[in-house]
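See the structures that follow.
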Structure 1
Amino acid sequence: MVNSLIDITNAVPRITEFQFSHPINLSFKKGERWAFLGPNGSGKTLLAKIIKGEYALQTGKITYHFREDKPAYQQIKHLSFHGIYGLADVRSVYYQQRWHSTENELISVEEILLKSGKKEDVNELISLFEVQDMLKKSIILLSSGELRKFLIIQAFISKPEVLIIDNPFIGLDEKSRIIFSRLLKELSENFRVLLILLIADPSDIPDWCETILPVGYGKNIGHPISLSEYKSEKTTEKTLFPTKISASTQWIANPYAENTDFSGAVLDMQNVCIQYNNRIILKNIDWKIQKGEKWALSGPNGSGKSTLLSLIYADNPQAYANHFYLFGRKRGSGESIWDIKKRIGFVSPEFHLYYKRDISCQEVIASGFYDYIGIYPIRKKEYLSIALEWLKLVQLENLKNKSFLRISFGEQRLLMLLRAFVKNPDLLILDEPLHGLDKTNKELALFLVSKYCEQKNKSLIYVTHYINEISNSIRQQLCLERK
């Protein structure tokens, strides 16, 4: 009788770029709970794709001991935030379109889920996650947290033998993280599903996880160890996540910045209401940010944080229908959206999702000077020079000429954050800025945010579902509630 579910024996992918430092030898059993732990760019997702059989092998073999009613690839579900881009409804749209769309333009969440499985299974998961209010929305109108829930529900419906999840808890509010963790444990216990979590921060490892597989830099796979063994020794964590902060780690000024001085508040909104058809997103919001203030914006998934930020970043046309001032000027009084955007640095999970540009990593950072996607290649040498300084600062100079689409999700996230930093804006909007970063890069990012905040008259809006990820420079908070 075969005890294992998947056996990998001396596996070496055919393409050199997808090879690890040694042939892969691993064995997985039904109901096991693994965490592949490693820094951004270490090869966790690559290993997951090899397990799934996405890459042809040069030598060795992968043996699946699955039930025979479905092909192997259909019984392994790999869940990642970027997986949402595989849907045709998302591929065909652009980032700002979500704020210019009506509810009837694209297929709804409910329609997609009902195509994925039985109605009773769909309804049970919808009830568990308490997401009834997002069923009638189209995919592009979901927040990043709602997108995660959608992907999770869709994965559960398919009842796979193996469930592989990239950074399982990012983008979810605290209540949803607790629910999801419990469901994963129950899925393993009750249905003997093999769980493999790809984790970049040790603090995200659930206490019910059994086996840790270290995946280090240089695509080096370590030996599996138990969770208790991992917790009792600190060598593995220190080796995987060394600090990048040193005495030379400083904020990089932008010598080419225009004089953008202004009088009045950075932001002044009174009684702001946002509604799509009969669905109320924001109601009676009053918020004033003075020059130099640092704010945290909080609230559960679906409470309207992304919508509120879209008003500030001049992506949402409903700003014109409200009492809304930015940098001392009322929206609609003659300024263009580019006049607004040139003062703002911005990053969000949604913006990252739609940033599908096959350009170099250096150009991605330099594109932050232009405030919109579309000017490529970047020809201004001064901008490219500053972008290279940022790459050196975060010790990723080796990515300079590499395609943005060919690096890991976590590395992309860090580059998108640098893109927001690069012009040293008057207002910095960071929506889930540590989303997908490893332990080392989280510490570095928070350090750089603190350096930005040390500058006089710079303002910050910071969004996160993790209290411990809020910068010490933040003194004020606005909390939204779901309507």
Structure 2
Amino acid sequence: MIQVRLSDKSFQYDIHSLIKAFYPREEIIFPGFEGNDNEDSSEAEPDEIHIEINLPDHSLSLNLPYREDGLQIDRKSLKSDLKRELYDLLENETGKSLPWGTLTGIRPVKLSSQGLIDGKSDADILAFLKSFYYISDKKAKLSLEIAKREAKVLSKRAFHKGYSLYINIPFCPTTCLYCSFASYSIQKFKAWTQDYLRALSKEIDFLSKLKGFESPDTVYIGGGTPTALSAKELEGLLTELDSKIDLSNLSEFTVEAGRPDSITPEKLAILKKFSVDRISVNPQTMLNRTLKLIGRQHTAEDTMRAFNEARTAGFDNINMDIILGLPGEGLDDVKYTLEKISGMQPDDLTVHSLALKRGSALKALAVEGENPGIETSTAEMEGCMAAASDSAREMGLFPYYLYRQKNIAGNLENTGFSKPEKEGIYNILMIEDVGSIMALGAGAISKRVFPDGQIRRIDAVKDLKLYLEQVDQMIDRKRLLFE
């Protein structure tokens, strides 16, 4: 356990994230900040921020002035200075550096994108990322490459003036060990699906009458696993959507058919009937022993069967997801999965670094001290990510979007690779906050992006029963946000 005494509570999140990146296996607490407003500032000088880090065997301390040359430093600059000073201290203490340097946010590509917007040269952008944020040369170049590819995709349409529609289906065949989403077993909650679809119908009806939202730019039906619905239920949902919302102007229509054991030729035919042009068939791994361990009912053979059926049905934009750092898997296992996926030649490959999310069964096991094989070293994670990147490029897939998560393995990232012209447009719009998102369903997060750059979000309740009871309230909240 690491205790951190901090004189200014407003920096707690960034300090926690940075220390956790250097000490991923340690619990980090802030005495005085847990559950109350006591800022425990008795040891701090009035004009400085003070950090004391109590490691298991010794302590580290850092002081940083609030003022410089008698002038007040703005808090954004102060936070950047503080993180660099802390990074230097921890790098010297541990002897290791972080691939993304001092960055603790989830959207590192935004920095490169802003540099391009400001007309800066590639050399200037890279130099800034490396000197100001301590980002490694490799990750800085990756960020810039993705920023350029995103800009090319976004230049095709004025997405910032429109909106995307997200519909959440919170049912799955089973709940995976690492999952923290609102997910309900389709077997146990089968009796709830009709009520849920009726609630979604209310939301779709509301949207159809909302001025300025006649025609979305993209539609993404995710979850959960949308294809966990029966063929009749899936067709009913798509019929409802098609009859009430103008889908004639879509740049992309995605449905996550993520679990291979939920995919059938009948459901694929229904998706094609309603002009769905992008789907996901997600193996996560091609090792059957790992699939069983993480709670997925399908096999690697099911993945190949489902993928081939999707190709036969005419889908020419198929995404596949894999996760690096799964319990018990090392570099050789990842290379095996990549070899199998390469044989299928997907149009899009999303490479996730495992993140221990609060609320997941995997996180609970880690907290309880039961180690299910999640202690993948940072060096091995970097090797896995490099292997995935190399394999993707060999398949003719190039990085087009990227995001990071809290407690992500190896302090790395999640990256989407695709063939040219097959990029997941919704993914870019969502991660880079380009255009508003109208999100329907339990646990779905709607987002309005205003012309001045201001962003406001509202989230629907995750609990299925509460969502069904409060769907009218969810609609009223969206009405207030978007009208």
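Thinking of 1, 2, which structure, once distance in nm of label points 7 Å out along Cα→Cβ at positions 221 and 413 is computed, gives back 2.3? Could you put the intermediate results ahead of the total?
Values: 1: 2.3; 2: 3.2.
Attributed to the structure labelled 1.
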Report task. Work out relative contact order in percent (Cα under 8 Å, 6 or more apart) for each of structures 1, 2, then name the structure with the largest result. Result -> 1
Report summary line: Working back from 39, 25, 19 (Cα extents along the principal axes in Å, for residues 261-324 alone, computed), options 1, 2, answer is structure 1
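Of the structures labelled 1, 2, which one yields -12500 when helix-only ellipticity at 222 nm (-39500 (n - 2.57) for each DSSP H run of 4 or more, over all residues; to 500) is computed from its coordinates?
Values: 1: -8500; 2: -12500.
Of the structures listed, the value fits 2.
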Report summary line: With FRET efficiency 1/(1 + (r/R0)^6) of positions 109 and 173 (r between Cβ atoms, R0 = 35 Å, to 0.05) computed for every candidate in 1, 2, 1.00 is reproduced by structure 1
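Computed from the coordinates by the stated procedures, all read-outs in this text should not be read as laboratory data. Computed from a prediction, not measured in an experiment: that's the story for all the values here. Cβ atoms are built from the backbone, for glycine too; each structure is taken alone.
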